[in-house]
Structure I
């Protein structure tokens, strides 16, 4: 059996030939996706939009589920091979309706890119009482992937790419109180545990799915200028974090560290299409490469060991089935 990445066993660079400045266009060069069916959540803004355009222009048919159909039509206008469908990731009934419609088409699914996410939001809960960042950033990924499993199997070779974040380093997953019912809500703690969950899910999913020719990856796209991720964040938070002054002007060293949107999408495209990853999965990637394990004591590049723990990954799978009410049987 192919080796798993439990506890970071495979978490080391493989010499991709790319780096943090590589763009999506550079990564997709010479790759033909004609005949491939792709779903990209959050595909009408930011790095999701860049991801859709890159894959569609390489020949793939790309389905973009969106909460705001009119906005999606406007932003995706002129990109070939794109289909837009309704989906609200905080509504589990909407996820079911989208999945049912896709499965009814009878098409295989070669690439599922769970790109959508929220950050810096106040405490909100979905109708099940689940904290919104956990619901949108992680449980929606679990739910959608589980429901689309038959179509992924039908592809006879598929990849699932789950967009995580360096922000997973803000917090491990809190199994005792994942929904902030006994502790005070702190938005970055909520974000951090949701992204740690993405990493643990990708790890466990890959281990279960690889015998079916399906591989899974998580990734940090980088800190990127020009996305909508911070649309609800108060200015005071960025001042407190040392990103800008009280007028909202980014400090020069912060601005210099930001990636462009094509650079931000490159790791997603690499995980989705690179032949270098044909026989490896369950890894966390950044800067268009498999990441190193991160230092334990501070926020740094790489991936924290706690988000690759085998026991935590298996426990999270069980909890996710309980919270979503879905038995995700990989068979």
Structure II
């Protein structure tokens, strides 16, 4: 059995602390406004249940949280602004159980201890102990996290120990993801411009059934992971997720793979992906023992064969926007 260890993260929350900490989450866009990658948003993809999150705001380390979910796609929280529901602004969300510290610390007065432990890249603090303005979320080494815990004292030790003890029961459903998909379904059902037959096909496509599955079956003939070829045991799984796609893409057979329900879950939530050559890609936050039990050997991921050029386009989207693996932390990610 492969063990997964706790990771440590630092989040700068000057503008969002009052929303995120009391409500128990982190939220970031997926990309910058110019569509360029941002490592400090991308790091959200590698947070896992049981990880520790140190919250910094107003020059103080003010709270510690334990992650309760993996990252998942979710609309920008309504409380971030004053108007609109932000259904068209989709980012990464991680649910976190935060506890505000009774004894917050000011890192700037402890830089003699902290400065030697700061990394050369992605450091959460400047040499003067101020929060790096360009950073949202960034990983911490065990040494730096340990120094912060020692500076905070017993309160931090107790919080992290409690997090480790409860880790196995922390994971929770991606509630924001479910809400977003339900919103999309309601929008489709209420749109008078969509013909009834198309509306039914698009709704059924969400579950990998109906016209979408028929079109996928013209290209695919068995589960890419398990080899199961009985149609009643197979789901047509979107490469570009139904929730992200246009209605045309939701029904495009080349936006699909045949997968058993277990493999469909792993693919849809970004625990596995595929490169253009057919190699299965494993997310570093996927639970190895569970993967093995679900039919994917994390030590020897299979090659599932070739894809069409159009399938490769959709799989590129999946790698860039769904797979829970950051290229800034995982080589080749």
Which of the displayed structures (I, II) returns the greatest value of mean count of other Cβ atoms within 10 Å over residues 148-155 on calculation?
-> I
Which of I, II yields -10500 for helix-only ellipticity at 222 nm (-39500 (n - 2.57) for each DSSP H run of 4 or more, over all residues; to 500), as computed?
-> I
Value 24, calculated as relative contact order in percent (Cα under 8 Å, 6 or more apart) from one of I, II, is from structure I
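Readers should treat all values here as calculations from the given coordinates under stated rules, not as data from a laboratory. Owing to the predicted nature of the structure, the values given are computational and were not obtained by experimental measurement. Cβ atoms are built from the backbone, for glycine too; each structure is taken alone.
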